[in-house]
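*Asks:* Each structure below is given as structure tokens.
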Structure 1
Amino acid sequence: MNLIRELHHSKDLFIVPLGGLGEIGMNMMAFVYQGEALVLDCGASFPENNQLGVDIVVPKIDFFKEYDLDLKAVVITHGHEDHIGGLAHVYDRLGRPKVFSTEFGFGMLEQRLQEFSSFEKSRLQLYSAGKAFGVGPFELEAVQVTHSLVDCYGFAIKTPVGTLAHTGDFKIDREPVDGIHINEDRFKKLGDEGVLLMMSDSTNVEGSGWNHTEKDVRESLEKLIGKIKTGKIIVTLFSSNIHRVDSLMKVAHQTGRKLALAGRSVGFNTDLAARLGFLNIPKDLLIDSRAVEDLPPEKVMVLCTGTQAEPRSALTKMSLNHHPDINIHRGDTVIFSSRHIPGNERRISQLMNNLHRLGAFVIDSREELVHCSGHARREELEHIQKLVRPKFFLPVHGEYRMLVKHFELAKAIRPETLGLVAENGDLLRLTPTSFERFGKVDHGKEFLDENRNRLNERLIKDRKRVASSGLLIVHLIIREKDLKILEGPDFTSSGLPDEVDWIALEDEILRSFEDFSKAKRFDLDAFEDDACVIARRAFRKALGMKPQVFSSIYMV
């Protein structure tokens, strides 16, 4: 099969998820028609705990170059990290395409684009709800949705084979605190006009019923905080959740507390939202974090980063008495206005333990209604399906089991709905009458360190081995003509037990080299590799361990 020819000359539409299917985060979807491509979102995800030295994970984007595609634009649905966080790091290698974004989404993205790419602002085009814009053979229309962030959109995408509907991340909040509703009428009209393929957020498909609204959370916070008469109140939240920031500002104002912001992202996002008119900050409410300890504690509220116990977050520093401005005292209250992201539970538990040791009262969403999800639950997903009524359905944004459950839900609602469950790298072909998995393309993840250097998987694997089993470097001086050991072996080690019998290990290595020499199993070119093999086997024989081994060979 000649995929290049198909992608460039077929009259069918090809859809390629490069991130976000079979996982949470790193959302990226490509649409290709006759060699011209459109990308929806380019997100990042966080590394797993054992991916040492990795700061951020972004999609592998070799697909576009490999198939010589003309990427016309990247369209951003909203400003969350799992939708924008990868773009700055791959933008230049994508060929510096146009970027279509909302004003708030670009505000969150702009600084990183300037820092990590050669992006020029002339390549930016802002869009707004209801106004169609063209990208190559595609015509897009943003459809307002509600989510846990301001300025969020789904899309209607008109293509040569038919109309697509993409919900983006969404929930159906009938009482939005900012008064901006999801445009259910437009989704219904799209359904009336005929939608060939619908793609919909699967993140919260395992949640039954309908979500709580942000208004519910605001009212709960008002009651909870209104009852707290002593001590500081410290609230940790997702810094992009401007609706929650707005609610807490109003509660602080109502209860006579000054408000401090701790953590770079909380300050940045709050300032951005205020500048763009998404946030109205009461006069004289905000104080500098350096003034917190100078005021009576019952007159202070702090909003801070640290919902997931990130090591460099403001709340983690406070819990360890390392924050330069804010201390936690006995009788203070810490509220986690957030959810615990799977994989972070142990770290969050340790953070909570540290807060309790300092004498703080700790409250989270397991005890009180202090958080609600920004992703649609089952009945909300059912509702949007009934509005759009697509011919084909593709669940997106979720782990594999979530995608399966969402597809099963769609079939239960409308048995005539066709479609499939896809994974990253699947090449999907859409025609007016069919939707199928057509092939597989190169895909994967790129791992970046804190300086945004790319790390390959072998390097990460080596780091895991060093972390789990230690490091051993074997130093030898060898006579070149017959590979006889003249001096050594000497050892440099890190992370190995103090009880190592280095003399016994040296004897074992020397015996092994003699055996190798007699068997003539190595030559000069392979000697360094052989030295590592010998040392690793000797160490395993002596201690039952397999450290990461390197050799330092000097020939004379």
Structure 2
Amino acid sequence: MPHFLAMRSPIFRIWVCALVSLGGVSFSRTSRSEQSTSNESRVRLVLIGDSTVRNGRGLGEDRLWGWGQVLASYFDATRIQVENRAVGGRSSRTFLTEGLWDKSLERLKPGDFVLIQFGHNDGGEKFIGNRPRASIPGNGDETVDGVVEMTGKSETVHSYGWYLRRYIAEAKAKGAMPIVLSLVPRNRWENDQVIRSTDSYVRWAREAAEQGGAPFIDLNELAATAYERLGPERVAAELFTADDWTHTTQAGAIVNASCVVAGIRDLAVGDLALYLADDPSSPAQATQRTAWRFDFGAQETSDDAVNVSATDAYDANRGYGFENAAQTTIRNVAVVTDESAGPLRSDACAADHGFYFSAAVPEGNYRVRVLEPSPQLTVKAELRRLMIDGLQRRAKRVEFTVNVRSRILPNGATVKLKPREKTDEIWSWDERLTLEFNGPGPSVAGIEVFPDLDAPTIFLTGDSIVTDQPHEPWNSWGQMLPLFFKPGIAVANYAQSGESIRSSLGARRFDKIYSLMRQGDFLLCQFG
């Protein structure tokens, strides 16, 4: 395992294997939209909060969903990018003290929006126990000093409202518009009415918003009213699971998200409502902006996954399917007989030789989870980048992080591709994620794909020794490099055969890298 990542400084580093001089460069993180528009040219809507906004890794684990996981379907993706940076278990206090807010704040630019929802985790202990995350109840300026038992560190704890006011002030300082939401209600009833938090967290959130000069959406009231229209029996059966009165199912997340949208439409200030889609996506499509699930095989799949049968060739209108399907015989096979395994693992697609699957996704870094991989499976991504090299033991799943890219630069220019990059090497630039499954009798039950927003990126530049080689038996060290890194680290290979430093600069490959590079990333250069 390479050791240089452990020594990463607060800024990106550049390793140069041949003499190169790069100067006068401004770095900012950008990305292409689904309509070939860079993310930097789109307005960004950042969500911060707890597990009621994003549950787990945002994949609907254990049938639990946060409203932020489906919110993007209500917006026009060509004009606004929804970034769900909420983290489960965090309070208004710990989202700040753990550095999560700093990561969100650094990406804000003038014209962006921030939705702020906390409260569910702000009670409890402040310094002792295994969850010392509580803020002081209220909206005052009082403080409590103490030592956090788990870490041994001293900390000054502020009020719930104080933390909200800090988020408001710092978002405004970046030119963004913060919007405060009261916490969503739990599935708790009294006399056929949902129990609200009107005199506590709702009031404190409203007061903090008023003091900070931010719009306020009473999501607690909006969602409680929506629940009451459905009734306690239906809410319990459809919007929540039997053992959990706080976290919603996908259906519950959609109800809460629709309440958020209703609140946005009713705001008297700000223009976030102008970015709402005229024709919002269906609930099934809602999950696909933050997570893509593909269930391989012929059997019926779950509601939040897309079924992919062995005969489903890639279709640009559909946005997924098997590549080179006419040249490869792919079969639907059964792999798991245990009903508790769930529909995503009950059957698979298999072949005698390697086969390829593609899904259209926006440019960025993605965590990929391969379900029920066959023994000795090898997985390559994009243009033969090695991710998994012959599994040595049976596994229920394997994970890795892949970088997907486009030619588009923020100013509308494009990377100048060589003719072969438009034909034999098109999988490096075709605006889709392509996976190759190989090995003896390769078989896969399904894949899950979700954005890996915080993954540091290792950018590569160079010549044929580094580039992703399109054909066997040729390989480069650059396309082998991803194998040596754990999930959560992406390798983006911008090297190209026959390139010198001069021609690579002229082709705007460095411009593309600079437009994407952010704090904590790396650049490895080898020319000569």
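Read the figures in this text as sums done on the coordinates, not as results from a lab. No experiment lies behind these values; they were computed from the predicted model shown. Cβ atoms are built from the backbone, for glycine too; each structure is taken alone.
*Asks:* Of structures 1, 2, which gives 4.7 when distance in nm of label points 7 Å out along Cα→Cβ at positions 109 and 149 is computed from the coordinates?
*Replies:* 2
*Asks:* Out of 1, 2, which structure matches -4500 when helix-only ellipticity at 222 nm (-39500 (n - 2.57) for each DSSP H run of 4 or more, over all residues; to 500) is calculated?
*Replies:* 2
*Asks:* Turning to a different aspect of this structure: Say we calculate mean count of other Cβ atoms within 10 Å over residues 221-228 for every structure; which of 1, 2 gives the highest result?
*Replies:* Result for mean count of other Cβ atoms within 10 Å over residues 221-228 over 1, 2: largest is 2.
*Asks:* Now a separate question. Which structure, out of 1, 2, was FRET efficiency 1/(1 + (r/R0)^6) of positions 85 and 477 (r between Cβ atoms, R0 = 35 Å, to 0.05) calculated from, if the result is 0.55?
*Replies:* This value belongs to structure 2.
*Asks:* If you don't mind, another one. Ranked on Kirkwood radius over Cα pairs in Å, which label among 1, 2 comes first with the largest value?
*Replies:* Greatest value across 1, 2: structure 1.
*Asks:* Still on this structure, I have one more. For FRET efficiency 1/(1 + (r/R0)^6) of positions 261 and 349 (r between Cβ atoms, R0 = 25 Å, to 0.05), which of the structures 1, 2 scores highest?
*Replies:* Top value of FRET efficiency 1/(1 + (r/R0)^6) of positions 261 and 349 (r between Cβ atoms, R0 = 25 Å, to 0.05) goes to structure 1.
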